[in-house]
Every structure is written in C-alpha cells, then in structure tokens.
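**Q** Following this line, the structures themselves.
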Structure P
Amino acid sequence: MFKYFNKKIKNYKWQDIACVKWSVLFFTLMLAKLWPGMLGLDWYIYLILGIAFMIIPMVKLFSK
C-alpha cells in the first residue's frame, strides 16, 4: 500500500501538497473544537511535539 501511495505522490505538484497541509490543519481544528480537552495542555507541549515530529523529515530533506 505504501509503495502505491509513494508512486502516486510523485505526480503531485506543490499546490497539491499545500492543499493536503491545509486540510490537515482544518481537520485538526475541527477535532480541537469537538474535544476541548485537547487544547488543555500548555503551549510548550505542542511546541515540543511539533519539533519532535519535524526532526525525521528535516533530516531526510538535508541529508545526501
């Protein structure tokens, strides 16, 4: 299944990737609206999680 999606994503342009990112943002906002406890954490927890999930893609981006 992953091979199939990896092959298909090569046809995406930057606009398509941007639309996927925006859809994830709005879906996450919808989840936060439906489950208010999700936003009960301190701001730095979200910062730490954001950086943690950013590490692997950034390493792949800047490696040879």
Structure Q
Amino acid sequence: MKTEAAQALEIISRYGGIDGAHHKQWVLDQVVRCLTGGAYDDWVRRQKAGEDGPESYEWGVGIAP
C-alpha cells in the first residue's frame, strides 16, 4: 500500500502537466484529499474561512482531465 505522500506525488506526476487551470485545480484538490484523508472537509472549511466569515474564500474541486 502506498503512503499518502506517494499517492499525492503520483497524481502530480501523472496529471500536473496538463494544461488548463480547471485541471490544475483538480490536481490540487486530489493531492489535498490524499494528504488530509478523513480531515478533508475540515481542512477545506478552514481554508475558506477568513476576515469576512466562514465563506471568505472559495475552494474549487476543478475538473478531472
């Protein structure tokens, strides 16, 4: 079984060079999912929170290549 870091690096290696911001956002989202595991939703919630409240920033899941 691969470690979370190895899975994340594999995703970057396979898909990181594909053109398109929406595809790169998908790569970032997949890497975050690998590295956070069951804490993904909580991590995203913290990233979106800011000076204007819990939805200060957005987090997109992108589009799979």
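**Q** Can you say which of P, Q returns -25500 when helix-only ellipticity at 222 nm (-39500 (n - 2.57) for each DSSP H run of 4 or more, over all residues; to 500) is computed?
**A** Label of the source structure: P.
**Q** Given a value of 3.2 for distance in nm of label points 7 Å out along Cα→Cβ at positions 1 and 17, calculated from one of P, Q, which structure does it belong to?
**A** Computing distance in nm of label points 7 Å out along Cα→Cβ at positions 1 and 17 on every structure in P, Q gives 3.2 only for Q.
**Q** Could you figure out which one of P, Q the value 22, 44, 29, 5, 0 for P(r) over Cα pairs in 10 Å bins from 0, in percent was computed from?
**A** Q
Read-outs: derived from the displayed coordinates by stated rules, not from any lab. Since the structure is predicted, the reported quantities are computational estimates derived from the model, not experimental observations. Cβ atoms are built from the backbone, for glycine too; each structure is taken alone.
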